[in-house]
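Following this line, the structures themselves.
Bear in mind these aren't lab numbers, they're just calculated from the coordinates by the rules spelled out. Just so you know, these numbers come straight off a predicted model, no measurement behind them. Cβ atoms are built from the backbone, for glycine too; each structure is taken alone.
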Structure 1
Amino acid sequence: MADDTKAQVEKIEKSEKTTVETVPYYEATGRRKNATARARLHVVKEEPITISGTSIAKGVIVVNGRLIEQYFPGEVAKKMYLEPFRTTNTIGRFAVSITVVGGGPAGQLGAAIHSLARALEKVDKEKFRPILKKRGLMTRDPRKKQRIKAGFAHKSRARKQSPKR
């Protein structure tokens, strides 16, 4: 019986050794208009990691399973989503995965930037928070689309047309 328990313990120890360790990450949520983004900054050494079927290397940003250059095309968008990294001088230091839900392209981009800034703040609060706050990246933009008021036309402030006669 003692031999059986030793064998089981050895099997458990071997299986624990072969399991892949989870990569540490910093996570934060950002919002803009009706969009919500969750960013994870994965601390990666050299080898790429696999997150939900997508292989991510150091310095790569993935949004909803696609590269960020495909999800938010254009030079203006690129300058905007790299701004938190440029401000904190951490470009290429993390493997980033972002999940964005709701809203349109502009709101999703704003939410992604807000979540990236908040995640970078968690990396080093004393060093990064003042410079991110000064650049306005920590502030959530509260502007939303106005709701349709009762008794009005199909827009938020449009009046119904009065009859001429």
Structure 2
Amino acid sequence: MKTLIIYTTKYGCVEKAVNILKSKIEGDVSVANITREKAPGPEPFDNIILGGSIYVGKIQKALTKYIDANLRTLLSKKVGLFICAAQPEPVCTKELEDNFPVELYEHAVVKEVFGHEYRLEKVSFIHKMILRKVAGVTESASALSEEKIGNFAETMNYSG
């Protein structure tokens, strides 16, 4: 079983989640951060996992472009979708649904919000000020759910 994990990240939260996820996926796993490298095509892979972080309600454009360019092929694969987002329920679940094409969202065997991290040492001064004012964030913190990542991996590993 060959799996491709395609993701975008801004400050590293998604990359951290992908590293945890990769360790739990069975078989041959390839990973591509398409904010830094050219994305491989999905054709040679059995499973495709797509994910990114949400900023102001939107996922990064690089992921959207990849999906648009490969949608037909993605719909012929076993697909999992995830986001890293800090909004409370049900907002983050709505963000997950809204940031992927309807047909891909409905086709996916698993969809999940993995949680979020605030890495204040990595964000710009302006983003720090926004986080302090809007979200009340004054220090770095992690709220990634290893349980959700593990359950996601189990669903992707199941071949039935």
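Comparing 1, 2, where is relative contact order in percent (Cα under 8 Å, 6 or more apart) highest?
Values: 1: 27; 2: 24.
Top value of relative contact order in percent (Cα under 8 Å, 6 or more apart) goes to structure 1.
1, 2: which one has mean count of other Cβ atoms within 10 Å over residues 36-43, as calculated, at 12.6? List each step's numbers first, then the result.
Working: 1: 21.4; 2: 12.6.
Going through each structure in turn, the value belongs to 2.
One of 1, 2 was used to compute P(r) over Cα pairs in 5 Å bins from 0, in percent, and the answer was 1, 8, 14, 16, 14, 10, 7, 6, 6, 5, 4, 3, 2, 1, 1, 0, 0, 0, 0, 0, 0. Which one was it?
1
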